[in-house]
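All of the numbers you see were taken from the coordinates with simple rules; none came from a lab. As the structure is a prediction and not an experimental result, all values here were calculated from the model. Cβ atoms are built from the backbone, for glycine too; each structure is taken alone.
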Structure P
Amino acid sequence: MWASLIAVAGTLLGSVTTFLLQQRSTDRAALRRDRLTAVTALTVALADHRRAMWVREDLRLSGADAAAYDAARARSHDTRSAITAPLTTLSILAPALARVAQDAATATYRLRDAESPQALNAAREAAIAAGERLTREAAKTF
């Protein structure tokens, strides 16, 4: 009789252990997927804003008409706003990436008020490099 009780207890303990290990694995996979989604959304938002800012500032530097500049400015406001959610999500889900993610956003924001076309291109290149750094760090982290 004791042997049967021990066998049943062992079976139950094994089942509970297997369930807990599977649950932990599922949770880790979900967190990894959510982190990857946040990084992807942020890199897309940064690229969109970088492009919008380059167009906006290029129009300003070339002396384009006010209507074209105003449209580009409105677009850049939309793309900047689109950075907030994935940046916040990534900072919460992957705190190890928060600094490099913020650096990538800041580098993108620096395209604003460029003093010359050369400065605009330099800021664009720096923003691209910061975005690539974010991707590399995310690859290491995940």
Structure Q
Amino acid sequence: MDEVLPDLRAEVERHQTHTQGHREALKRLVLAQRHVRNTPEGYWVASSSPEAAQHALTGTTPSEGIHAAAVLSDGVSRLVTEYGMATWSDVFSTLQAGGPRELIEAVRKVEATDPTGVRWPRYKSGDDAAVAYCRW
């Protein structure tokens, strides 16, 4: 989305969340997203459309020495990628100690320190958060 709709995203992020300007900019962004999401001219995201799966980014890694794996929605991974408030090592330590619930609570605590998106501009004060974690 950053490459396809950068101006609209920037417009949303110029406003604090929960303001009229933010709501209006977000509405324009969402309408534009509907026209480009999961299209060749736009960008691909997980979807119920089988065609979206054809555009998934995949990879492999040797399993030797790996004892755990996690899949995180962007609402959780932003703790590392957007907020810079944890490392990937911290994420796995939290998962090992307290599981997905504790990791999501850590994200929510960080978001609560910036409820209007001043420090970390974003679409909403808290995004959906999902974690799948397995150990062997």
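Ranked on Cα Rg over 2.2 N^0.38 Å, which label among P, Q comes first with the largest value?
P
Of the structures labelled P, Q, one was used to calculate Cα extents along the principal axes in Å, for residues 40-103 alone, giving 41, 31, 19. Name it.
Corresponding structure: Q.
With FRET efficiency 1/(1 + (r/R0)^6) of positions 56 and 112 (r between Cβ atoms, R0 = 25 Å, to 0.05) coming out at 0.15, pick the structure among P, Q it was computed from.
Structure of origin is Q.
Given 31, 17, 9 as the derived value for Cα extents along the principal axes in Å, for residues 80-119 alone, which of the supplied structures P, Q does it correspond to?
The correct label is Q.
Given that distance in nm of label points 7 Å out along Cα→Cβ at positions 64 and 88, derived from a single structure, equals 1.9, which label among P, Q identifies that structure? Walk me through the numbers before you get to the answer.
Numbers: P: 3.0; Q: 1.9.
The structure behind it is Q.
Out of P, Q, which one gives 0.25 for FRET efficiency 1/(1 + (r/R0)^6) of positions 24 and 72 (r between Cβ atoms, R0 = 25 Å, to 0.05) as computed from the coordinates?
Only one of P, Q returns 0.25 for FRET efficiency 1/(1 + (r/R0)^6) of positions 24 and 72 (r between Cβ atoms, R0 = 25 Å, to 0.05), namely Q.
Comparing relative contact order in percent (Cα under 8 Å, 6 or more apart) across P, Q, which is largest?
The maximum falls on structure Q.
If helix-only ellipticity at 222 nm (-39500 (n - 2.57) for each DSSP H run of 4 or more, over all residues; to 500) is calculated from each of P, Q, which structure is the one that comes out at -14500?
Source structure: Q.
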